[in-house]
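Some structures to go through are shown next.
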Structure P
Amino acid sequence: MIQYNRFVLDNGLTVLVHEDQATPMAVVNVLYDVGARDEQANKTGFAHLFEHLMFGGSIHIPDYDEPLQRAGGDNNAYTTHDLTNYYCQLPAQNIETAFWLESDRMLSLGFSEKSLAVQRKVVCEEFKEHYLNKPYGDVWHKMRELAYAVHPYRWMTIGKELSHVENAHIDDVKAFFFKHYRPVNAILVVAGNVKTEAVKQLAQKWFGPIPMGEKYIRCLPKEPKQLEARKLSVEANVPLDAFVKTWHMDARLEKGYYAADLLTEILGGGGSSRLYQAIVKEKKLFSNLDCYHFGSMDAGLVTIEGKLVKGVTMEQADNAITEELEKIKETIVAENELQKVVNKTESVIAFEDMSVMSRASSLAMYELLGDATLMNTELNKYREVTPSDLHFYANEIFRESNSNTLYYNAKQ
């Protein structure tokens, strides 16, 4: 059971405190309620660009890393389609350094043409290296555009196309910052060797004076139910043929999400999973094969993907996967097979909560979902899933009319 205290500053900043006296360290985690799904279709990649800009210094502190390192700390950040999260860890006695740094860049990020030019170049190089020039780098650009018709999950967090980041203007950047990076759209989690009362004082001192901003009200287009299978076949300079197939699934807090999560474990959760045993080990059609989903807050995708063994055709691979999916659709999963993946999920959750940094990040994420106490109770949602539920959702998800298939062929 993860204990925490919660309070909200007058400017709307939500603060959660998790006290753990067993560590000498403290974590300061700031989550902003903005991700790639909140971008305009003609100005994508901004949330990720901002992750970089936030380390470019503020008006008063030209170098974010240097004072944090002097205080014995380190930091990082990540951007998803749903959120942007910044976190640093440092000795608890130096925690005020983190409050100073995080509050200053929330209050007065250093907007300059020079900083934008530097970070824009970094992101553009990342785009080229990982998505344009790397083998299989554009697979998910293609799959997302195939799978989504209207929802902004149809582009990657790096951006839909390189030109959007290349042409990012300083005025666009400022507008994005003041729309999303405000106290009322942020969650601050402080965890480790800290006391709630001391954190209250520090939060008030450093974050309290920052103007609230306007609460961002998300109004995204709802992806319509897919009624017809979609397929795309491409050729690329890659060593092996790659197969990717996706199906739409329920959003993060819906019952179908938990069923889908367990189904992906049964199908692709390691060497004992159904797909690995049948298609990799016995039939030897794939050199590797994964089944997973993205954990996205809005309706996401269940994915099966892998590289084919040389000589195997896409049709053979596709048919073999369909055959295994038909089995899970036709025959109800045995109670012991379900219990096995529920136990594994419980272990994963427990392991994730081992470090104070992970606990801080999880508290922030669950608060964003609407209730941080979910961190302690969500496992019950998995335990409530029955074999009949799995049967229902397997048939709901793995409809061929709900599928998106990408044949990524190696050029001969």
Structure Q
Amino acid sequence: MTAQKIVVIGGGVAGLMAAGQAAKTKADTLLLEKMKHPAQKLCITGKGRCNITNIAELSDFIAHFGKTGSFLRQAFWRFFAPDLMDFFKELGLELVMERGGRVFPASGKAPDVLTVLLQWLKHYGAQVRLSSKVEKLTISNERITGVVSRGKKIPCDAVILATGGASYPLTGSTGDGYRLAISAGHNVSPIRPALVPLETSGDAAGKMAGLNLRNINVSIYVNSKKRKEAFGEMIFTDFGVTGPVILALSGEAVDAMRNGQKVVLSIDLKPALDEKKLDARLLRDIASRGMEQVGSFLRGLLPREMIPVCLSLTKISPDCQVSRISAKERKNLLRWLKDFRLEVTGHRPLAEAIVTAGGVDTREIDPRTMESRLTTGLFIAGELLDIHADTGGYNLQAAFSTGWLAGRSAAKAV
């Protein structure tokens, strides 16, 4: 049997990029994907629009990955956001930039990204074999010799492991790659959800289920100490809260709860006004609208769905006339508008997380090549690594960059 020189395991973002880059250098390349269709998770990212990358500067970009972000410096130095945007433009995919520096396909359709990637792989002769799960790696003397797929051994000189994490399992991300990495001697840090909706105590969130708030500021407190904050959009659900701001803070919440710490969210509903300016506004409105009932008065400050919750938590009677609001009640209202608190009691399961936290220990991977330091010829890329960022295109860029580097490096090694 003729050896396939490079086998890529996983047909997601990192795997497709790796396979294409390897094939582009004339390496004999085979991509094995266990699902009937490749890159199913890519097609649902960004609410089906696919936030490809972000135009943030390198230092800011890396900061979004937290403590493991420095591992990506070499990959980003070789292939970063401007390179990725040029790559897609050369393939004929028009891009647009939106608020926060986020980059999307102009069509607003994630499958268009997949279409051009598959055409690109075909152009360079990479083979794509679907419905082909890899059961094991074959290793001899700490060197990759092949893989076993559907019970048959496929000899090769290098393997690029790019199976993704364990979130959205219906798309094929079921954590298979962790088992394969462990079989090659790698350590895997605990797998947990990142960018995941949070569950909250009480019925306040449930009473406002479906309400979408924009331009608000949310801070996360762990054991009464402020850890992080984010500005933007959030959504109330029947179980708690979600939306971009919440997802950005969720990793901090998940890790704190794993350690048995108390987590509280503080929502500033009027971030454009400090307490002094907001109090002055309340005093002006009370003076000019004194004959109204409080419920009517609050419609100038809050969405309709929030008013009953506000009145309940501030203990102001809905039938109270505005002119009769006491100084204490006004202060309670002021504090609530600037510091509406929800205790976090849990999070949604890993299956509902956008990305997976944890993964293959980056200290065991050469950041200059993505090759394993433990098994020669094994390269690891994408979400399988212990790297993750908040929303905004950062995670997809990391997958593209590590896939690019792994593909190029594997081709040079064989």
Self-check item: Comparison of P, Q - label where relative contact order in percent (Cα under 8 Å, 6 or more apart) is highest
Solution: Q
Self-check item: Among P, Q, which structure scores highest (criterion: mean count of other Cβ atoms within 10 Å over residues 211-218)
Solution: Q
Quiz item: Comparing structures P, Q by distance in nm of label points 7 Å out along Cα→Cβ at positions 75 and 379, which one has the largest value?
Solution: P
Quiz item: Can you say which of P, Q returns 0.99 when Rg/Rh (Cα atoms, Kirkwood Rh) is computed?
Solution: P
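Taking -12000 as the value of helix-only ellipticity at 222 nm (-39500 (n - 2.57) for each DSSP H run of 4 or more, over all residues; to 500) derived from one of the structures shown (P, Q), identify that structure.
P
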Quiz item: One of P, Q was used to compute FRET efficiency 1/(1 + (r/R0)^6) of positions 291 and 403 (r between Cβ atoms, R0 = 41 Å, to 0.05), and the answer was 1.00. Which one was it?
Solution: P
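Between P, Q, which one scores greatest on mean count of other Cβ atoms within 10 Å over residues 147-154?
P
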Self-check item: Structure with the greatest value (metric distance in nm of label points 7 Å out along Cα→Cβ at positions 83 and 299, set P, Q)
Solution: Q
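None of the figures in this text is laboratory data; all of them are computed from the coordinates on show. Remember, predicted model here, so these are calculated numbers, not experimental data. Cβ atoms are built from the backbone, for glycine too; each structure is taken alone.
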